[in-house]
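Scrolling down, you'll hit the structures one after another.
Laboratory data are not the source of any read-out in this text; all were calculated from the coordinates shown. The model shown is predicted, which means the values in this text are computed figures rather than measured ones. Cβ atoms are built from the backbone, for glycine too; each structure is taken alone.
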Structure I
Amino acid sequence: MISPVTVLELNNCPEPKRSILAKWLRSVPHTVLQQTDEVMELAAQYLKAGILPRKSARDRQHIAYACVCNCDMIISWNFEHLVNYKTISGVKGANALAGYKEMPIYSPQMLISGGSDDDT
């Protein structure tokens, strides 16, 4: 699953990065999520709770899309706004209050195996 916010961000990447990412995305089965009032309301709750500032609207929306659409996790390189303790713990609390499941937020590195157990 991919949010419309991600599509917008990919389209705004400079070349050649944009073409490389677009080619990769075409090769991966995915669904572009639809914006809903529920997504925008949850993103507003993250602002109200002080999890992310007003200027981080896209980041709040990324998280809200994942939560509303019941994704398993968020994968991001954005250590400043997403992959950090304040955001992860804030989203956990806000989601609990709003009735959404906990949303793990990981860096891609956390999902890459460090090697085989046979390497000892």
Structure II
Amino acid sequence: MTDCVFCGIVAGDVPADIVHSTPSTVAFRDINPTAPVHVLVIPRQHVENAAALGPEHAEDLAAMLVAAREVADKEGVGLPDRGYRLVFNVGPDALNSVPHLHLHVIGGRPMTWPPG
């Protein structure tokens, strides 16, 4: 998608602090972090959001979850005694501002509940 900022990151046309990359995913630091570690994991293929996922996206979704775990491990928040949060936001009420599927990897501080 030509007007999608995350597609621009995948293409290398938009700068980002990329921390992890695989053949099907890219992970980069959030420009407005909510925690010491706040990384977005996106599929290279454009998918609007989690509500648009179907069976044909199973491999991309699995790759995103594996990449999220690898990011958490690299960033030091994946340790069993620390933990991290994985978040998909869908739609404006959830403050989803970029219409490209992305998974937030958030950690490095204690989380509260409920979120938001």
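To which of I, II does the computed value 2.3 (distance in nm of label points 7 Å out along Cα→Cβ at positions 22 and 54) belong?
On the way: I: 3.4; II: 2.3.
Only one of I, II returns 2.3 for distance in nm of label points 7 Å out along Cα→Cβ at positions 22 and 54, namely II.
Using distance in nm of label points 7 Å out along Cα→Cβ at positions 38 and 70 for the comparison, can you identify which of I, II gives the largest number?
Working: I: 0.9; II: 2.4.
When distance in nm of label points 7 Å out along Cα→Cβ at positions 38 and 70 is calculated for I, II, structure II comes out on top.
To test your reading of the models, identify which of I, II gives -14500 for helix-only ellipticity at 222 nm (-39500 (n - 2.57) for each DSSP H run of 4 or more, over all residues; to 500) when calculated. Each step should come with its number before you reach the end.
Working: I: -14500; II: -7000.
Structure I accounts for this read-out.
Name the one structure among I, II that Cα extents along the principal axes in Å of 44, 40, 24 was derived from.
Values: I: 44, 40, 24; II: 40, 30, 29.
This value belongs to structure I.
Tell me which of I, II gives 1.9 when you compute distance in nm of label points 7 Å out along Cα→Cβ at positions 6 and 94.
Numbers: I: 1.9; II: 1.1.
Traced to structure I.
Taking distance in nm of label points 7 Å out along Cα→Cβ at positions 14 and 46 from the coordinates of each of I, II, which one would give 1.1? Walk me through the numbers before you get to the answer.
Numbers: I: 2.7; II: 1.1.
The value was obtained from structure II.
For structures I, II, calculate relative contact order in percent (Cα under 8 Å, 6 or more apart) and state which one comes out highest. Don't skip to the answer; put the middle values down first.
Values: I: 22; II: 30.
Structure II gives the largest value of relative contact order in percent (Cα under 8 Å, 6 or more apart) among I, II.
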